[in-house]
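Listed below are the structures to be examined.
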Structure P
Amino acid sequence: MQKLAVTIPASPQGSYPIVIGNGILGGLWTQIKTQWPSLNPFVVTDAELVKAGHLQTLLGGETVPTYIIDPAGEVSKHIQTVVEKQICS
């Protein structure tokens with residue numbers, strides 16, 4: 001596993017971490033809940049990732065508010081796509 005810091009000069013925080021590695025998806029949701037216990041996290045994904053089983057791997061059977069955007073890809077990666085979608089789970 002490799003950790004990188006992405007620097008954003010215009011951001012008040014200045015940077016954020018990115019973790020890159022194989023087989024880390026299955027433990028990610030637990031890390032999110034542990035690191036931010038007072039928040040109510042949700043997932044934004046697309047149908048292709050759900051079909052590939054990645055959402056199930058991420059959540060490990062937990063029921064979490066999930067927004068599935070359509071169409072998949074860069075064209076749908078904006079807040080309006082999420083606002084227009086209903087929670088799927």
Structure Q
Amino acid sequence: MADLLSDIAIQRELGTLSGWARRGSVLTKQYSFRNFVEAMAFVNQVADLAESANHHPDIDVRYSKVTLALSTHDSGGITQKDIDLARNIDAKDD
């Protein structure tokens with residue numbers, strides 16, 4: 001089980017992550033694409049990253065919009081695993 005990050009550590013990390021926000025014990029970000037096919041291609045990229053990290057986000061797809069929610073469920077909140085996955089997702093999205 002990963003250690004929870006402090007509120008200050010989470011805020012500091014959010015300052016380095018573009019577009020991510022904290023919603024209680026979850027980090028969330030919405031991505032917009034030109035169409036459903038592009039949105040699903042992105043979801044598949046996220047799935048590959050998540051599987052490699054053995055850390056899986058909640059994913060909501062609404063046509064061309066994808067919302068990701070990251071939380072380390074077995075730790076009960078936000079851990080370094082969530083920050084690392086968010087950073088890797090954003091690096092893949094560039």
Structure R
Amino acid sequence: MQARMKNPAVILPESLQAFLAVSASIKDRGVSENTMDLVHLRVSQINGCSVCTDMGFRKLQKEGEKIERIVGVSAWREMPYLIMSQDVV
């Protein structure tokens with residue numbers, strides 16, 4: 001199997017610092033790590049990265065995240081009864 005796309009950090013190495021700065025800024029605003037992990041899981045699903053999706057799922061399970069929230073990431077629009085985040089940005 002061939003990758004759908006190259007890693008953007010490899011194509012544009014200078015972009016990695018910008019991504020890290022955005023991530024640090026979000027953490028500084030008080031967004032929980034679990035919420036960031038749920039977002040990362042969704043991005044991994046959208047990007048079609050099976051390795052990242054698997055890693056994200058396992059990390060969230062290990063951290064004790066509710067299975068309903070983990071599974072709900074893939075269909076969050078159709079699951080209005082799930083509160084995906086209680087963080088306020």
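Source structure of the calculated read-out (relative contact order in percent (Cα under 8 Å, 6 or more apart), 28) within P, Q, R: R.
Looking at structures P, Q, R, which one was helix-only ellipticity at 222 nm (-39500 (n - 2.57) for each DSSP H run of 4 or more, over all residues; to 500) calculated from, given that it came out as -13500? Could the numbers behind the result be given before it?
Details: P: -8000; Q: -13500; R: -17500.
It must be structure Q, since only it matches.
Bear in mind these aren't lab numbers, they're just calculated from the coordinates by the rules spelled out. Please read all numbers here as calculations on a predicted model, not as lab measurements.
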